[in-house]
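The structures considered in this document are given below.
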Structure 1
């Protein structure tokens, strides 16, 4: 089952099930978060909650996407209660990267860079036995719900940015129940838009490079994921494919299990506030930046994977004024 959130002709929020060309509208609910809370209270899965409520015929899906009326598939009405975060160094990457890792694995731990050391820890301990905690991944904060743009919308680029690069990733979508436990509603495609030039200057600038807008969706996939996932990441320029590459994900292509990544995020008590939404990017091994490509305003990113339905598309638009001037006024 795949779900979307969208705005109807009256501007009201609705939740829909993707079935063919037309959306089936879930009865009696106005947001995925509301649907999830109801499922938790009833002690049933998100799928069963949808089936219990039933659906009615809705609008044409392609028309919703074209009109820009499709919303992120999970959000919070108060953006401050939506935490966007991610983990890095989680995917095996290319064969060359793995070979290099194997060679360095024979060296003394002190000779490895910090990046390679964390990656090595993931290779060795990122997939523990069920119920056990494995190696910690790299973790970063992106922002709250205010930095999320809807599918089809442009990413604003602040004037201080040095790069505007895509990162095609899987995203976990979570809701904290009234019992203080995290519940996974499902997964989505994501573009964890970042500033790779800034990050390359020094790895301690990674935290700065992640404080950019992002997108995920348009669909939320309910249920477990296949262990091997294969998608395409593209940049379109003037309507033509300017750059394109395959990207792999799923646990067969990762050095951490999804359960381990989730554990090391939700082990922190401050992330367990009832009612909050969490959007967590699981990492990637494919970047156009690594191929020497520089995206520009007017380009369109397209991230596609058959298991997630419609592709995620977003453009780039420079901001006319600083989003945060950085000047402090004394009182």
Structure 2
């Protein structure tokens, strides 16, 4: 495991937007919003100013994605830059509804598509081609219907699905092989517009596992790295959220620090983040959202924040407006210039 001192040496790393431009190629056309002067987007969807602001809206409510997003945007008082949607198995994406969300002339949005290619096959089987026909069918659908760039994460949060026993088909190395196979086959079949995201859980206990480093599929198939942290009872502020530590894993420096050291040239995304309701602390969400606004600029590699908004998340209520103070603080955060300075590209 990486020691804290090694991570601290990475604190002077350059901003990801500058690091990414030379490697990622030219800049995309600007969209209809009025950006701050000089704010642009790289070919890998890295904003040169601030960070994208996104939403997985009203999850587990049964509402259709477009309705859920409209409601969430009204609740927070702005259009989201990123819409996070979930697919599995043989489902084709983007759906017609998702394409309409992305292309809405009143406010274009980037899609973050979260896909588990199979729930019936092991990672090793997928890597050996068990669902290649499914991947090829999806590739034909994407190339025919959606030329715009989008974020794609493949089987997010793999840590708690790992089965370390040899031959399980679900080892960390099997995951890396599966991820590589899916991304490379999509590219081979013509999908050049998917910006690949590797999404970790962001929990210290999993990072302590001896197989943890073996999950990573490789720089050639990963464009962004992401984590999914939630503000549980160990977390008081944004700093604590993205650099969670635990006394029983004393050598773990926190996920942002580790990512900064491990992936100095890649942008970092909070692909999901949320704040659980605390009945005994009715103003906790309000104070937490204020801390995000105060502290987010300390983390220049963090180029996208995508909130997970749900009344019934697995461990509690993450709605941002479950209290009046929380709603007001979240709306102020959402309108911060750091999160609204870059236009969503139209190509």
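A few comments on the model shown:
- Origin of the derived value 19.6 (mean count of other Cβ atoms within 10 Å over residues 247-254; candidates 1, 2): 1
- Structure (1, 2) behind the derived value -5500 of helix-only ellipticity at 222 nm (-39500 (n - 2.57) for each DSSP H run of 4 or more, over all residues; to 500): 1
- Entry that produces 22 once relative contact order in percent (Cα under 8 Å, 6 or more apart) is calculated, selected from 1, 2: 1
- Parent structure of the calculated result 51, 50, 42, given that Cα extents along the principal axes in Å is the read-out and 1, 2 the choices: 2
- Structures 1, 2 were shown, and FRET efficiency 1/(1 + (r/R0)^6) of positions 207 and 279 (r between Cβ atoms, R0 = 25 Å, to 0.05) at 0.90 was computed from 1.
Bear in mind that the values in this text are calculations on the coordinates, not laboratory data. Source: prediction; values computed, not measured. Cβ atoms are built from the backbone, for glycine too; each structure is taken alone.
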